[in-house]
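Following this line, the structures themselves.
A short reminder: the numbers here are calculations on the coordinates, not readings from a lab. Every value quoted in this text rests on a predicted model; they were computed, and no experiment measured them. Cβ atoms are built from the backbone, for glycine too; each structure is taken alone.
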Structure P
Amino acid sequence: MKHEAAGVRQHYTLFLLFLVTVINLIDRQVMGVVIEPIKREFHVSDAAMGLLTGLAFSVVYCCCAIPIARHADRANRRNVIAASCTAWSVMTIVCSGVTGYWQLAMARMGVAIGESGSNAPSMSMIADLYPPQRRAKAISVLMLAAPVGTLIGMSVGAYITFYYGWRATFFWLGLPGLAVALLLRATTREPARIDFPGDAKAGAAAAGKQPVGEVLGEILSSRTFVTIVISGALLAFSAYAFGVWSTAFLVRTHGMTLRDAGALMGLAAGPGAVIGSLTSGWLADWLARRDARWQLGVPVIGALLTFPCALAVTLAPVHAAWHLGTLAIPAVGLFFFCMSVFGMWWMAPSYSAVTQLFPGDRRATVIAIYNFGILAVGAGLGPLAVGILSDGLAAQLGSAALGRALATTSLANLVAAGLLATALGSFARALPAAAAVAGGTGTTETKKGTTARA
């Protein structure tokens, strides 16, 4: 009975962390819906909007995420997450009252500061709630927040923007985070930090007692981890580029209204990403029981399949559709669906992999570093690169310029797949129980009993 009660508490905590992350993604992704009306009102270029949605946000996020994560490794992570959710929700509401581009940029930086304190502590809590053989599935539930947040942010955000304006969108989508933060703070407990069998073990010098520089040095000495970080950054480069600019692409290239473009993205990309998130976590946990290399093998396959789907999105003929009886399915919507399924296959398995490489007393820091690569390169440079390319190609290609810019960023999937493939063996050898799981004979090397090196 006690075990059953503990399971209920685990799942309830995971559910609330999921809700927090949904709010996080809504408040972040809503910028993709409001690009066009903000651009018109403030008279700015694609490059300026790419800077606002990408680099300006991610630089602030990354600068704050690692120190907050180090604090979370030694403090109550639940309280850190609740405070962060409150902060970014307030700043999202502040966005509704700005009167100029630079005011909006400052408000979005405030959102970034708040959001930087959510993801790493949440992943750290999940790693203490679920053992390695169940962790990818648990993390895949958290990753469902991405498609759910995208669905709400794009469909509901597009509806509010279409009928009431972009300021109302920021106001109404900022409110739910305040309630969720209060619920998390009042009804959940901080879990004990646990190193399960299959996780790296803490050494004599606990991370909480080490200087930040020393901890970062040990983490970055893992070549396997660095490879996963670079690969994640490249995958995020393409994913964030499409996430931010897809609605604008449908409006410009396919002639859709903002309302219809948001609805198509919500109906195609949302369910696709849900399927991709759940299948990736299940596949990674199931296959990794037989061979640890599948923890990264699933992301490799996902990246390889995402690339042709992304190209198909950008090259789909305008108004092309498949017909099921009287129902017309836009070709671009079907390609978005497929891209969303396989585009999620890297996230949950990769996060699960990095939590296994390091002990519990530094997991939030590890995840913050991983997020640094994802956000600095992915969220920071992806949307900005598309904006710059689109501006440069506009004179020659007109409304097709944005699609060509997006197609260029999709090449990052192929590079990331190649890098991850080189880390398959070293990842398996780096795990404490890898030889038994993968049937190999590799040895595990550790530095000061903490960080596995491969």
Structure Q
Amino acid sequence: MKQQDRMHDLIGVGVGPFNLSLAALLDEIDDVDSVFFEQKEQFDWHPGMLIEGTKLQVPFLADLVTMADPTNKHSFLNYISKNDRMYQFYFLQRLDIPRREYNDYCQWVSRRLSSCKFGHEVTSIRHVKEHEDYFEVTVKDLKTNQSNVYKTKHIVMGTGSVPVMPKSFKGLPEEDVFHTADYVPNQDRCRSAQSVTVVGSGQSAAETFRELLKEQRECGFRLDWITRSASFESMEESKLSLEHFSPDYVKYFYQLPQKDKDEIFANQGLYYKGISNHTIEDIYNLLYEYSIGEDQLNVGMQVLSEVRGIEEKDDGSGYVLDCYHWQKKETFKHHSEVVITATGYKPHVPDFVHYLSDFLEWDEKGRYKVEADYRLKKTEETDNEIYVHSGISHTHGVGSTNLGLAVHRNKVIINHLLGREEYKLPDRSIFQSFDI
């Protein structure tokens, strides 16, 4: 293990869109020495859901830098220009862009940033108090299996989220029972199955169902969608509702008592968990087309039904889902050869965070306590800070994972890191008022 003598100003853990945005903005600032480590070999944003035809759910202006500096060389428009696609994009006449293109854009930026080190896993972090306080970060190079120890004044964690699978679904063959996060690698398995069932609701479930529906008649499988929700609910996408994804609402939400924040957030699902209107329209149009003529529509969409368990059939031909209709209070069985769960994600808290458990403050539910400017609250007096992007919905609200707020958050972090107003923060950015 090699000890590095150089003292960095900032080390980033994880290179997803939020930390990549921070790295891109810092690339234009000369007096910050930063480095970002990511264990993946390259930037890859939800690769299992990069389905052709899916759109980014925010306008392209919510790229990595534009909301802070439209002239930044790492902007989406510069990516379009450098790849000789400006007229094609101009004639597209859309604010939204393909999800695959957003991923390609982020990969393009990541390759231009020398501060982003892929194939490097952070394995431990500890706070050191010597003649000066600093963090000691141990990083393993996954190609050489060698570890280096780095010093830094500050840390920013952008460790993202991980798929959530119900306990009863774990331990089954992964080619038959898998999360929507792994849909693309398993498309051929779905095409060869006799029956496929999607369990859950929300945008990922709808996009997976839509893609399966496109192929269902040609491939011949039975297709079902089961959700415990009362309906296949559309996302709240009206323009005034979108103002919940603004710096103003983040500021309002943050100052509420934690008990109130938990109650409010629990009832805001349709701002971020619903299905986009264009996806619902696509699904309905396909169902309508398939219902024409004499062909039987071999598709089922079951609401109000909770999947409580799953068992493999004795003959190995598929699985039996134990379902409960919660309004009628009746149980029923559902059979399927392939089962895809759309059961959401949870914040990824890396193992190395346990090395800092006594250094950080936690609430009664075991969550980070977070300052308004995205610093984790500490139990010790020190100038060293840990900024955080993941696992802050309980403190900063419904927009915490929204790409449209990534740049604003990084402006706040950069201003605090530098101790000056590098980026102006708007006093007011929306039309309505949440506070009084």
query = From which structure (P, Q) was Cα extents along the principal axes in Å, for residues 97-256 alone calculated, if the value obtained is 69, 47, 36?
reply = Q
note = percent of Cα pairs over 26 Å apart, for residues 129-400 alone gets 50 when computed on, of labels P, Q, structure P
Label whose coordinates, when helix-only ellipticity at 222 nm (-39500 (n - 2.57) for each DSSP H run of 4 or more, over all residues; to 500) is calculated, return -7500 (choices P, Q) = Q
Comparison of P, Q by relative contact order in percent (Cα under 8 Å, 6 or more apart) - largest value held by = P
ask   = So Cα Rg over 2.2 N^0.38 Å, computed for just one structure, reads 1.06; which one of P, Q is that?
value = Q
request  = Rank structures P, Q by mean count of other Cβ atoms within 10 Å over residues 65-72 and report only the one at the top, that is, the highest.
outcome  = P
